[in-house]
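For reference, the structures are reproduced in the following blocks.
Every read-out reported here was derived from the displayed coordinates using simple, explicitly stated rules and does not represent laboratory data. In this text the structure is predicted, and so the values were computed from the model without any measurement. Cβ atoms are built from the backbone, for glycine too; each structure is taken alone.
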Structure P
Amino acid sequence: MAIHHVSSADDFTSLLGSTMYVVADFYADWCGPCKAIAPSYEKLAEKHSIPQYMAFAKVDVDNLQEVSAEYGVSAMPTFMFFKEGKQVAVNGQALIRGADLKSLNAAAEKLGKLAAEKKEAGVKL
């Protein structure tokens, strides 16, 4: 499975703790832009996912309100990036609000390259 569907706050914490880089998609089922960008997000996940090094997560803001509140999510979709469990900026952006495919592609490409380099070098979390 290329995309990790987060089921609880503990599940999200566990993913962040076990994977070097994580891209998180905070979405809602009723959100039109979320639905529009979902197929592209899935393709990015298929291309760049590397177990323990790079993961793509989906966080349903309605089902996991505590996680959404913890990260200050106020618009959907919101994409956030994590390195070793901490939120980081990629290409100068700490997050991407809205279905900005160009920015999301650029961020995923950069993190995917970093993850592949870490795996190649044998770096462990």
Structure Q
Amino acid sequence: MKKVDHIGIAVSNLNDVIPYYTDTLGCPLLKIEEVASQKVRVAFIDAGNIKLELLEPMDSSSAIHKFIEKKGEGIHHIAFGVENIEQRMEELKKDGVQLLNDQPQKGAGGALVAFMHPKSSNGVLYELCQKQ
């Protein structure tokens, strides 16, 4: 793992929460994009030494929608930057870590991503994130 790349935060509505991060906290909004494969709209917030990734579900089948229904809005995942995601996934599997993905998926910002099952990481959803 290179570093913590970002923290994913599940929100019900980007338009309602972005002013808190930009106006109240004074963090710049970098961009907003849709990630159709994950069924989310994503707002990237620059929080200085780390990015915050605000995740809004695009429909009720989105994993983020299900997360919000079950746990409410809040921290969804912590993403670690990696250089070779396939290699890192294989290493984790050999160490007995259960992954939620068999292959890397296309994520926000064009990154390749894969998730570690929270049962393998003390209840925390971790993401592997390889920037292109």
Structure R
Amino acid sequence: MKKYLLFGFILILTGCEAPDPEARRAALHLPPPGFIGNPVQGSGLYVSNCSSCHGNNGRGTEQGPPLIDQVYRPAHHADFAVHMAVRDGVRQHHWGYGDMPAVPHITPEETAHIIAYIRQEQSKAGITN
């Protein structure tokens, strides 16, 4: 009897495959492991995808908040949070601009480049962790 229980348990476990790590990363809107965002590439991507709301210089507009602000420092809004905002959008919670819609056409790699640009500009402005 024990032998049959063990055999059944093994069958159940082999049918329960863990999700592929690459599929998990893609579902989380994350670039491949080891991918490093380039702030130069991120600058152009930021201008074409983010500046209409967040301003050409990241200082905000009437449509969206400034990203070059202590509120968006890495320790308060980690890179992962930016990936989630791009993937899912985000409900307003620090400012009164309204919710940010998802931006589904931006890839995880493009998002990483944009984040690298934002972090570079934050650093220039003295904003760190």
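Annotations for the structure displayed:
- Which entry (P, Q, R) yields the derived value 58 for percent of Cα pairs over 17 Å apart: Q
- Taking FRET efficiency 1/(1 + (r/R0)^6) of positions 27 and 51 (r between Cβ atoms, R0 = 25 Å, to 0.05) as the criterion, the highest value among P, Q, R goes to Q.
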